[in-house]
Structure 1
Amino acid sequence: MPKDPVAQLLAIEAIKSLKYRYLRAVDCHDWALLRTTLSDDCSARYDGGKYSYDGADVLIEGLRGHMDSPSVLTMHNCHHPEITLLDDGQAEGKWYLQDLVFNREQNWVLFGTAIYNDKYRLENGEWLLCHTEYDRIMETVNSPIPDTLGFTHSMFSQQ
């Protein structure tokens with residue numbers, strides 16, 4: 001861990017920014033941006049391991065397979081970060097997740113909460129996500145999406 005408290009705070013803020021970019025990339029289906037947040041050997045175990053991926057490119061293809069459709073609209077919010085710097089180049093983080101997923105094609109909506117556990121590594125001066133996982137606290141899935149719930153805008157399609 002950096003001995004300088006300012007360096008510690010800067011590292012923590014860089015890791016927070018990394019996680020926020022990761023979430024934005026997922027919600028915006030910006031797979032190129034997502035790739036910049038991941039180490040080559042990044043692994044993921046989502047929903048208690050229900051969805052597991054090894055390698056950054058495999059992870060991105062897995063998410064694309066589930067989400068890369070104009071009919072899938074998501075909102076992932078992480079907050080309450082608990083970031084621990086292990087040494088000058090490694091850190092761990094715990095985050096509270098709230099997510100909302102609309103799958104208009106399959107006609108369901110999901111609301112959930114979970115706890116993320118992440119591992120980060122400093123590579124070439126940049127913090128990268130090298131492992132991410134979450135376990136659900138709760139999840140609700142409702143189908144069909146009520147007819148009274150209208151979408152007035154989607155960045156992925158014309159309404």
Structure 2
Amino acid sequence: MKNDIELYESFFQERKDYYLEKLEKYEKGKKFTFNYATLIFGLFWFLYRKMYLEVIIIYSLLILETLFENLFLKHIIGEEQAIVFNICFTIVFLICIGFTGNLLYLKKSKRIIEKAKEKHSDYEEQKNFVTKKGGTSFLLVGILIVVIVIILALK
């Protein structure tokens with residue numbers, strides 16, 4: 001068990017105390033804990049935490065909602081009501097993301113640690129694998145910010 005805690009610490013890195021506390025609650029049955037950073041930063045938080053598959057899924061859901069709104073909803077209930085729907089959907093979506101961000105991150109940490117144990121028999125190799133896969137990265141966050149700034153500048 002001590003080795004597992006050290007692997008989780010290697011995965012969580014700077015915020016290990018916060019996420020170890022969330023992991024303990026998760027293992028006691030409390031699956032959903034609120035993360036204000038996820039609520040505020042949304043997709044940026046997921047990119048920062050190297051949760052690329054989750055970003056693709058969330059972005060796909062947002063695209064589907066936008067298509068639904070533009071192709072159907074505006075014609076059925078009108079443009080003003082569609083705007084109200086969009087605002088309500090966005091608020092509910094962000095709250096849901098706030099409550100599921102930690103859960104998704106903890107599940108990812110468990111998957112990575114299990115994968116490390118399967119791939120490597122040596123503990124130090126496991127720890128190196130987990131450290132590389134975990135932690136944070138500003139690279140894609142920075143790239144996304146630059147792309148958004150360029151798009152906004154071109155409008």
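Computed from the coordinates by the stated procedures, all read-outs in this text should not be read as laboratory data. What you are looking at is a predicted structure, and each value in this text was computed from that prediction instead of being measured. Cβ atoms are built from the backbone, for glycine too; each structure is taken alone.
Here FRET efficiency 1/(1 + (r/R0)^6) of positions 34 and 122 (r between Cβ atoms, R0 = 30 Å, to 0.05) has been calculated and equals 0.95, so which of 1, 2 was it run on? Walk me through the intermediate numbers first.
Numbers: 1: 0.95; 2: 0.20.
Here the read-out was taken from 1.
Check the numbers for distance in nm of label points 7 Å out along Cα→Cβ at positions 114 and 146 across 1, 2 and tell me which is largest. Each step should come with its number before you reach the end.
Values: 1: 2.7; 2: 3.7.
Across 1, 2, distance in nm of label points 7 Å out along Cα→Cβ at positions 114 and 146 peaks for 2.
Tell me which structure, out of 1, 2, gives -8500 once helix-only ellipticity at 222 nm (-39500 (n - 2.57) for each DSSP H run of 4 or more, over all residues; to 500) is calculated. Walk me through the intermediate numbers first.
Numbers: 1: -8500; 2: -25500.
Going label by label, the one that fits is 1.
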Report task. Compute relative contact order in percent (Cα under 8 Å, 6 or more apart) for each of 1, 2 and report the one that scores greatest. Result -> 2
Query raised in the report: Which of 1, 2 yields 14.8 for mean count of other Cβ atoms within 10 Å over residues 106-113, as computed?
Result: 1
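When semi-axes √(5λ) of the Cα gyration tensor in Å is computed for each of 1, 2, which one produces 36, 18, 13? Could you put the intermediate results ahead of the total?
Working: 1: 31, 16, 14; 2: 36, 18, 13.
Traced to structure 2.
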